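Trainee: In what follows, structures are represented as structure tokens.
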Structure I
Amino acid sequence: MFKENPFDPVFDCQQVFKTLMNALARPGTIVSMEKNVEKLEGENAALLAAGLALLDNWRRFCVCGDPQLEKELRELTYGVPDVLSEADYLFLTKEQTAGLSCREILEEAKAGTLAEPHKSATLFLMLDALTGGEPCTLSGPGINGNIQISLPQEGRRWIEARQQIGYEFPCGIELYFLTPQGELMGVPRKIKLKGNN
């Protein structure tokens, strides 16, 4: 599971947590947790790093269709595996991110309520890269004007599907896009995407 330089459960988790918060505070900006991720093995090491920073025995999580990743997260974090509709955190590997119906997953995931918007899910979606797609623009809270990104279509479709659902503020679902190398982009619930024509 671990390489020569093991992932430190205190210092690495703190660094990953700060990186995750930084990504949400700066929507559409690519940040890196590569130095932490490289201490873990496997193609889903970035998802494991996020899980290690966020999960504990009070947090419910769902890994759609990857029992090995679910087992690793459960053993390393004591997080509680659960069904999609009850999970606080959802982890999707590259195959799942590209192959599953975003709309169905987003509609089933917890979006919070008007009284308790914090009781919503956060999705972690693994991609090969965070650039290389058609240029598009993000706007909303945390962005001064707008920011141009080139997220590949397999990632962009998740933002588009979330936008089409049209959650009532302050409800919604946070999205994180990760690469196997540990690059990270956060797209908070109220960020809107517009294609460039």
Structure II
Amino acid sequence: MGTVTLGVSIAVPEPYGSLLQERRAAFGDTAAPGIPTHVTLLPPTEVDAAALPAIEAHLAAVAAASRPFPMRLSGTGTFRPLSPVVFVQVVEGASACAWLQKRVRDASGPLVRELQFPYHPHVTVAHGIAEEAMDRAYAELADYAAHWSCTSFALYEQGEDLVWRKLHEYAFGGGGEIPGVPSQSTPADRATPSLRP
């Protein structure tokens, strides 16, 4: 059956996802049209295609043991000079993202792997482009802000055309103790998305 390249991520919902994807493309990042705006839980990982049923069952179990949590983005950051990336910061929901990615990569599951860098949840808005364009991305999105209630994550596959396509979305089942997430959802957790100019 060969291998496939998979990733697991939390989608940034509309209208924010398309807006940030368009901005990323406008900064000159040619990969932007093929990468839905997201917070990574599992970076691109090559696996045996025959393992897909086990992977999907594993992700369904992780989601069932999780519950919705508030996500908030605000301002920009960068991994330069270590890595040529400018990103929008995750300022609320980071601990929940870290909890989820550990379970996605759990040593007893089918997606165990080491990370190249310590896990740091973020939303990439520029990667591997000219320094001047990276500086512009960092400056122009410095006041960016958005928030929503995160209720799921998804499994994506990268095609031969380098476009990432969603294979399946996994809704949270409402269980589990996620660090920093109240046991009972509050009105703030269920807030409708808002965007500060």
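The numbers here are math on the coordinates, done by the rules we state, and not lab data. A quick note: this is a predicted structure, and the numbers were derived from the prediction, not measured. Cβ atoms are built from the backbone, for glycine too; each structure is taken alone.
Trainee: I, II: which one has distance in nm of label points 7 Å out along Cα→Cβ at positions 61 and 141, as calculated, at 3.5? Walk me through the intermediate numbers first.
Mentor: Numbers: I: 2.6; II: 3.5.
That value comes from structure II.
Trainee: For which of I, II does helix-only ellipticity at 222 nm (-39500 (n - 2.57) for each DSSP H run of 4 or more, over all residues; to 500), calculated from the coordinates, equal -9500? Walk me through the numbers on the way to the answer.
Mentor: On the way: I: -9500; II: -7000.
Attributed to the structure labelled I.
Trainee: Let me ask something additional. Among I, II, considering only relative contact order in percent (Cα under 8 Å, 6 or more apart), which has the greatest calculated value? If you can, show how the numbers build up before the last one.
Mentor: Details: I: 24; II: 30.
If we compare relative contact order in percent (Cα under 8 Å, 6 or more apart) over I, II, the biggest value is for II.
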